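Take a look at these structures.
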Structure 1
Amino acid sequence: MSKTGLIMKSLREKFGYVQENVAEFLGVSRELVSMYETEERDVPIEVIEKLSNLFCVDPEAFFAETVEEAVAQVAFAFRKDEIDSKDLEEIAAFGKIVKNYLKIKKLNGQL
């Protein structure tokens, strides 16, 4: 059984985001985010890619065996009040840079 929605929820909570923040970032309704998290709807790969940047994890983290394994992949976490969609876009852009940096380090045998 897929744990993608549960992993999505766990990562969202780890970062201190509410469903409304993530929904606005993804350009979907809060209800759809809820359906993803409760496994009522499958999470599309495009959404997984955007979330992987936001949470600074590889997309494969959403398919981990356990939620703990996925959450352990978080490279950084912080909490901030009053987050808006522009903040999340910038966080995701930074997350993408971090993921790429870590991939380069790994390819060079430095990790």
Structure 2
Amino acid sequence: MYTPCPSCNSGRVVTKDIGKQTGSLIGAVGGAVSGGASALSGAQAGAMVGAIGGPVSIAIGSIVGALIGGVFGGVAGGVAGATLGEHVDDKVLNNYHCLQCNYSFSVNR
């Protein structure tokens, strides 16, 4: 979408996306921590599945179950945080920055 600067009418405008970046970082960390906490149940499930193959399979199943829980939690949290941060960028912060006159502004959509 073309958004000219309201101050100097230049087309050299970029988005800062501070809220989106911050939200995705916080969401990913929170999701990974939450996923890590639920990874215990994933590790238990992996150990039960691996019990068929013996002690080595139990260990491998536990590790894989814990990793999958942490990764899925981090991805889900990152996506949710980025979506929330994007709304903050659009509604609260002056997300647009003119490279010509250094003016920051927001756009009503």
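Just so it is clear, none of the values below were taken in a lab; they were calculated from the coordinates. Because the structure is predicted, anything quoted here is derived from the model rather than measured. Cβ atoms are built from the backbone, for glycine too; each structure is taken alone.
Which of 1, 2 yields 5.0 for distance in nm of label points 7 Å out along Cα→Cβ at positions 16 and 48, as computed? Show your work: numbers first, answer last.
Working: 1: 2.9; 2: 5.0.
Among 1, 2, the structure yielding 5.0 for distance in nm of label points 7 Å out along Cα→Cβ at positions 16 and 48 is 2.
Taking 14.6 as the value of mean count of other Cβ atoms within 10 Å over residues 64-71 derived from one of the structures shown (1, 2), identify that structure. Before the final figure, lay out the partial values.
Values: 1: 14.6; 2: 18.4.
Clearly, the read-out refers to 1.
Given a value of 32 for relative contact order in percent (Cα under 8 Å, 6 or more apart), point me to the structure among 1, 2 it was derived from.
On the way: 1: 32; 2: 39.
Of the options listed, only 1 reproduces it.
If helix-only ellipticity at 222 nm (-39500 (n - 2.57) for each DSSP H run of 4 or more, over all residues; to 500) is computed to be -23500, which of 1, 2 is the source? Spell out each step's value before the answer.
Values: 1: -18500; 2: -23500.
Answer by label: 2.
Quick check for you: by Cα Rg over 2.2 N^0.38 Å, which of 1, 2 is greatest? Spell out each step's value before the answer.
Details: 1: 1.03; 2: 1.68.
When Cα Rg over 2.2 N^0.38 Å is calculated for 1, 2, structure 2 comes out on top.
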